[in-house]
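So, here's a batch of structures to check.
Laboratory data are not the source of any read-out in this text; all were calculated from the coordinates shown. Fair warning: this is a prediction, and the values are worked out from it, not measured in the lab. Cβ atoms are built from the backbone, for glycine too; each structure is taken alone.
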Structure P
Amino acid sequence: MNVLLCESTHSPLTTVAELLQQAPDVNLVSIARTGRDAIDVLTREPVDVSIHSEDTVELSRFIRDAIPETVSSTISRVVASPNPTTPLLVKAHQFGFDGVIAVPKSPDQLTSELVDVVSRRSSLSEHPVIRSLNLTPGILTRTLSYSNQLEAGIADLVGIGLSDREIAETLDLSLQAVRNHIEQLLQDNHLSTRTQLAVLHAINWSIPDFA
């Protein structure tokens with residue numbers, strides 16, 4: 001199993017790296033500390049699973065977008081954390097991760113958990129917390145689509161926190177027209193709330209630091 005470790009200088013996965021180097025049947029391909037490093041490795045080396053620190057979860061979306069679909073579709077993604085929390089589980093699920101693991105105590109345990117994720121014997125979407133919330137998997141990996149420029153403008157204003165009435169006044173539209181456009185945006189993008197629309201819009205505009 002070929003593994004890429006994605007960490008940051010603020011959140012190094014030192015223990016995980018040490019376990020990977022001792023783990024049976026596991027090859028630690030590289031340790032990437034920037035998005036560009038990860039993209040370079042993924043386009044050059046075969047990788048079965050990428051393990052991410054908590055603060056590289058958002059960056060995974062841009063890494064996925066920057067590599068060919070034929071490559072990204074074959075890689076399982078896991079978040080490793082000393083103490084996974086419910087918010088981390090939800091965040092990872094919404095960003096399309098396949099699993100969240102507590103940093104294991106032994107190389108054998110780490111190998112077993114990774115094999116379970118890669119083989120789909122363990123799925124983040126089947127976690128009791130995620131099942132109870134009825135969330136849409138991978139919702140934050142999407143790119144928003146718009147029927148026209150007006151809806152793109154409305155999404156901009158939703159994204160900066162304006163209310164429906166404020167959007168109506170800004171664009172000189174009726175309140176009902178604004179609500180109709182927002183409803184259309186939600187339907188077209190398979191979203192259920194304007195909060196999801198605002199968050200996804202903000203992510204679409206984010207530019208990762210690849211320096």
Structure Q
Amino acid sequence: MSVPHSLLFVCEANVCRSPLMELALRDVLASDEWEISSRGTQVSPGMSTMCSIGALMCGVGVSAHTPVALTLEDIERSHLIITASRAERAAVAAMVPAVRWKVFTLREAIFLGERAPTAEERGIDGLEEVRGPRLEKYAAVLHRRRGLLDPPVRRRRLLPRRPRINPLDVPDVHSSRPAVHRAVLREVAAQVGLFGEQLATDRSGVS
């Protein structure tokens with residue numbers, strides 16, 4: 001028996017960003033109606049635990065999470081897929097092109113979901129081809145907004161030698177200095193909290 005809402009987080013190695021997103025959202029949406037999981041597009045056989053900084057931030061031991069590689073079945077059964085960056089978003093879409101309409105980066109989903117679905121967006125004409133769960137219909141609303149809203153402004157580089165980060169991406173800082181690693185994961189946890197609030201309210205408006 002499938003759950004009403006199946007949400008999947010995806011990053012590259014499934015040791016840092018996506019496990020943190022998974023655990024943080026479970027704290028926000030603690031309900032049997034939600035299946036929240038995470039996967040990696042390039043899981044290394046040598047990785048057997050979650051990163052220590054992310055685990056500490058979530059209040060769990062590193063062995064509480066085991067990295068798992070993304071499969072076609074994971075993609076097909078998920079109602080909404082949230083990736084850490086555009087690279088993982090592209091990887092998911094390449095595996096199953098037909099589901100690209102329900103795949104977003106975390107920051108992209110937050111940006112597109114800033115306002116609740118309008119009456120027009122909730123209407124039958126706007127969602128007539130989506131017959132599945134309400135979370136998929138919410139994904140359809142977000143997808144329709146792509147290209148209609150001005151995207152966030154690209155961040156300026158603070159230092160000339162540092163690469164410019166796209167505002168839709170959560171960068172992979174697993175190998176960065178601990179201070180940078182912690183700062184990025186704290187920001188991710190806060191963004192997941194905001195994303196959870198949007199899901200808890202906006203999805204109920206999609207009939």
If distance in nm of label points 7 Å out along Cα→Cβ at positions 46 and 150 is calculated for P, Q, the one returning 5.3 is structure P
From the coordinates of one of P, Q, percent of Cα pairs over 16 Å apart, for residues 22-61 alone came out at 36; that one is structure P
Relative contact order in percent (Cα under 8 Å, 6 or more apart): greatest across P, Q for structure Q
When mean projected area of the Cα convex hull in nm² is calculated for structures P, Q, the one with the largest value is P
One of P, Q was used to calculate helix-only ellipticity at 222 nm (-39500 (n - 2.57) for each DSSP H run of 4 or more, over all residues; to 500), yielding -12000; that structure is Q
Volume of the Cα convex hull per residue in Å³, for residues 30-109 alone: greatest across P, Q for structure Q
Value 3.9 of distance in nm of label points 7 Å out along Cα→Cβ at positions 6 and 182 was derived from the coordinates of, among P, Q, structure Q
